[in-house]
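Visitor: Next come the structures, one after another.
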Structure P
Amino acid sequence: MLFHFSHRSLKPEILDDFELQGNNLAENLKELEWVNRYLGGYSQLGQALQEVVETQSNQKHWHVADIGCGGGDTLRYLAKKTAAWPQKFRLTGVDANAHAIAYAKSLSEGLNIGYQKAMLSPELLKAMQADVVLFNLFLHHFKDEEIIEFLSTCQKQGVKVIITDLERSKLAYFLFNMLTRIIKFSHISRHDGLLSIQKSFTQKDWAYLFHKSNYSRYTVKWRWAFRWVCCLNH
């Protein structure tokens with residue numbers, strides 16, 4: 001049956017199996033890094049973090065937590081980018097897959113990044129005591145009511161949130177399908193990438209989720225390639 005893009009899919013992705021490991025996991029994490037590097041993910045997230053930090057010019061120390069960090073490539077990018085900034089940053093990556101955490105650690109030696117195996121929950125968000133929480137291509141894994149609960153917890157804790165995620169659209173689906181055939185992505189990356197687009201968001205979705213989470217101060221920007229960049233201030 002054809003998918004009609006008017007609503008979010010709730011089908012699980014292959015990566016939702018937290019026991020995924022070995023070559024299948026490593027191949028997928030490398031391909032996700034390619035997507036972040038060449039389709040704008042790094043630069044968009046770095047710019048969003050810089051804008052958030054600039055709103056608090058007197059704050060000199062920042063704890064940034066990347067929830068659903070996967071192989072840690074985004075954190076490695078941010079560690080290098082923020083090294084020249086006048087502020088001091090402590091970076092923490094959280095993922096429910098112990099094998100992804102081990103992979104991330106192996107590539108992050110010498111960088112100021114800590115990693116933690118944990119499931120996303122309101123309790124985790126409270127315990128993190130982060131100044132900024134990143135959800136990079138991650139929230140689409142959850143149902144609306146779960147997202148509202150996570151964001152509401154951040155709002156109550158006075159945490160700033162940066163979200164990057166995909167646009168749910170037929171054009172995004174078609175172009176990703178063509179691109180990943182041309183560059184020969186693995187089965188897992190193609191399957192989960194296409195499904196991720198079906199599970200992702202429209203601008204109307206974001207307005208609903210942020211309203212329900214009691215965030216009144218936020219920005220939602222569309223960026224290439226078919227990404228939303230959202231900044232939430234308490």
Structure Q
Amino acid sequence: MKYISLNNIRKRFNDGTGGQRTVLDGLCLDVEKGDHIAITGVSGTGKTTLLRILGTLTAPDEGTYLLDGINVDYSDERQLRQLRNGCIGFVFQDCPLLPWLTAWQNILLPAQAAGGHPSSDTVEWAEELVRLMDISHVREQMPQSLSGGERCRVGLCRALVMRPSLLLADEPTGQLDAEHAHEVAELLTMVNNRLGMTVVTVTHSDSLAQTARRVYRLENGQLTTMNYEL
């Protein structure tokens with residue numbers, strides 16, 4: 001069952017000289033529900049732009065995006081908010097946490113932003129995520145006292161607290177050492193396998209990419225399938 005369907009996506013940016021640079025050029029992508037894919041490529045090829053289009057944060061200049069059968073309308077702010085709050089979770093490179101909130105308060109932040117006060121079901125789910133990610137011992141600590149791996153675990157819990165069906169990870173291991181990078185790769189695989197979420201990861205790391213079921217390379221505005229498949 002197709003969960004994501006991108007068709008003929010094009011995106012251009014001003015190049016600073018009065019011209020335009022095309023980063024996505026008629027790109028197409030189909031992702032099955034519950035799949036785990038990675039997108040690689042050198043810097044500047046448009047990987048983050050593609051992820052932002054998938055996350056409804058950036059509109060393409062041309063093309064269509066179907067998410068779980070919904071035709072994404074980038075001019076409809078109400079629809080976009082509903083998709084972000086109800087369907088999509090984000091994990092960013094530096095796992096930014098609000099420094100004046102505890103780890104637990106950071107995890108519940110999306111629920112508070114959506115409804116003012118987390119429901120008992122949401123709190124129970126957050127507790128389960130904390131146990132699943134093995135960070136119960138740091139839940140009352142402030143972000144500055146956490147290790148890089150612990151911050152990423154907290155960031156992942158925050159991304160999952162609203163029970164998204166799609167998790168988008170933008171260079172999640174980019175600032176981590178090898179040990180913590182391996183830890184995050186295992187967590188993304190666990191989220192995909194145990195929670196059944198569709199996972200799309202953008203990364204420069206070959207080792208992280210190869211933990212996905214399918215790997216694509218973004219080059220010249222197009223995606224090509226890599227030779228290996230897990």
Structure R
Amino acid sequence: MDFINGEILYFNKPLHWTSFDVVNRVRRVLCRSIDQKKLKVGHAGTLDPLATGVIVLCTGKATKRIEELQYGVKEYIATLQLGATTPSFDLEHPIDQTYPTEHITRELVDEIIKRFIGEIWQVPPVYSAVKIDGKRAFDYARKGQEVEIKPKLLVIDEIEVLDFNEENMQLTIRVVCSKGTYIRALARDIGEALLSGAHLTALQRTQVGDIRLNDCMEVEDFIACIEKGIIKQDV
């Protein structure tokens with residue numbers, strides 16, 4: 001492989017790792033393997049720490065393709081807990097409010113889900129990397145400062161209900177969407193549309209463009225192959 005001239009690498013991001021954790025870990029091992037102090041490495045689309053799945057890394061001159069790769073359609077499998085919300089719309093923060101769920105049925109879920117297909121306006125989460133006046137939204141949120149986040153127009157191509165457990169009010173959906181979609185915010189909006197609340201309990205990105213999860217390497221396996229010389233820089 002030629003990491004200096006540019007490679008595109010596909011990984012299954014581990015749970016609790018940030019996207020930059022993956023970039024930094026891969027960059028460090030590649031720099032050691034090619035005996036260079038610096039090497040450009042970047043990712044083509046952020047995944048939250050509590051999400052797993054497809055993350056695309058570009059090295060060397062291939063980092064010029066990051067913007068192009070970011071526009072690939074993305075597919076997610078998301079599990080929502082209905083009837084409760086958290087400030088971050090996922091498990092990063094504890095539940096802050098509970099809501100009634102007795103009225104929620106599979107028929108209602110199927111009806112509501114259809115409303116989110118096509119072009120929709122979405123307000124990104126306050127705990128997100130959206131920039132407001134040069135700062136990330138989460139910087140304001142962590143200081144308890146309220147800010148106005150403008151809605152964004154995005155496209156959801158498909159939503160499919162994979163499972164709905166009426167006993168524990170857990171909903172699992174498959175979502176195919178455009179760049180910039182926050183699945184956490186989608187969970188919030190689905191909860192509100194159901195006249196209740198919701199937050200994510202699990203999220204996996206299963207596809208980016210033509211890259212599917214089974215095309216991806218595990219980060220630690222890749223590092224082991226680099227360190228053992230199984231994968232190395234072309235001479």
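Visitor: Consider the structures P, Q, R: one of them gives -10500 for helix-only ellipticity at 222 nm (-39500 (n - 2.57) for each DSSP H run of 4 or more, over all residues; to 500) as calculated from the coordinates. Say which.
Guide: That value comes from structure Q.
Visitor: Consider the structures P, Q, R: one of them gives 11.6 for mean count of other Cβ atoms within 10 Å over residues 32-39 as calculated from the coordinates. Say which.
Guide: This figure was derived from R.
Visitor: Okay, next question. Can you spot which of P, Q, R the value 3.4 was calculated from, given it is distance in nm of label points 7 Å out along Cα→Cβ at positions 24 and 168?
Guide: Value 3.4 for distance in nm of label points 7 Å out along Cα→Cβ at positions 24 and 168 corresponds to R out of P, Q, R.
Visitor: One of P, Q, R was used to compute mean projected area of the Cα convex hull in nm², and the answer was 13.2. Which one was it?
Guide: Structure of origin is Q.
Visitor: With FRET efficiency 1/(1 + (r/R0)^6) of positions 112 and 184 (r between Cβ atoms, R0 = 25 Å, to 0.05) coming out at 0.50, pick the structure among P, Q, R it was computed from.
Guide: It must be structure Q, since only it matches.
A short reminder: the numbers here are calculations on the coordinates, not readings from a lab. Everything quoted here is computed from the prediction, not taken from an experiment. Cβ atoms are built from the backbone, for glycine too; each structure is taken alone.
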